[in-house]
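Next up, some structures in structure tokens.
Rule-based calculations on the coordinates, nothing more; no lab input. All of these numbers come straight from a predicted model, not from anything done at the bench. Cβ atoms are built from the backbone, for glycine too; each structure is taken alone.
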Structure I
Amino acid sequence: MIKRVLFICYANTCRTPAAFELAKLYAEKIDLKGVMFDSAGFHIAFDHAQPETIEYLKVKGIEMNDFKPKPITKELIKEQDLIIGMERYQLTKLKNKFKDLKEDLKGRLFTLKQFNGADKKNLNIPDPYKKEKMKYFEILEIVEKNVEMLVNRIKQINKPS
């Protein structure tokens, strides 16, 4: 059973805040109860989500003006049933940073696309930071599509047998 999901990326200002908010939205839409979503990053460079992320989510009816990026910590990692990175290198970086948790991470660490069954050549969702707005929104649409799939998959996994 999956009860806690953490989205991770580089700075926790673009893709992961969007994934976090969209996961809550889609979980509510399909009545997925008892699952908590969160997000964190390796390097906290700002005290807010990127304006493009805020704008993209606002169109979806999500207000997130009070979002504050947070760092990935050992305690945060240990609490999770599922840890979802946006790019494969982030999963490697996490395993290297928390070597003593390597065994605990088995079966809980995936890229967003990987969790949804993407082929090995297409597992990364690129960082939209400093891209033009149209490209930024295209990337967030990929995040959104994959988050919706993830939420539906979690509902299936958590379904009582």
Structure II
Amino acid sequence: MPRSTSATAPAATATQRAADSAAHQRRTRQQHAQERAQDYVEAIADLIADCGEARATDLARRMGVSHVTVIRTVERLQRDGFVTTQPYRSIFLTDSGRRLAAKAKVRHQTVIAFLEALGVSTPVARADAEGIEHHVSPETLAAFERFIASHA
């Protein structure tokens, strides 16, 4: 006996919800994988702007991690084409690294400005932005920007 349309509708809805959930989970995993690279290149760019160079020890201090963690992460960033290094020298951003750092900085500043526009205190907005900035879609980020512009 054929199933009625009403009986298949909940199954189709459940199937769509499962597919949507899987897509969201994939996106979150991809974002997590990119978080460290974005945070590091942004910190490297900030160190270069503030101090004229980015050294592993300064990066470790800024990121709150060990020197060994910085070295391992910088090796990954170098392999991915975001930085270059030379023995006993500073860490340098490639063109790709500079673009990623600039993009990360804009996202970060947008999230902070949005949270502040909602009335969140600056210290809390800065702390919360550290996680939020990596997980907002371009659509959501654009909505943040529109909200900020309309409340300026």
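Here are the numbers for the structure shown:
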| read-out | value |
| --- | --- |
| Computed -26000 for helix-only ellipticity at 222 nm (-39500 (n - 2.57) for each DSSP H run of 4 or more, over all residues; to 500) - originating structure among I, II | II |
| At a computed 14.6, 42 (Rg and Dmax of the Cα atoms in Å, for residues 34-121 alone), which of I, II | I |
| For 1.04 (Rg/Rh (Cα atoms, Kirkwood Rh), for residues 74-137 alone, calculated) the corresponding structure among I, II | I |
| Comparison of I, II - label where relative contact order in percent (Cα under 8 Å, 6 or more apart) is highest | I |
| Which of I, II yields 18.0 [Kirkwood radius over Cα pairs in Å, calculated] | II |
| Ranking I, II by distance in nm of label points 7 Å out along Cα→Cβ at positions 18 and 66, the structure that comes out highest | II |
| Origin of the value 2.1, where distance in nm of label points 7 Å out along Cα→Cβ at positions 82 and 114 was derived from one of I, II | II |
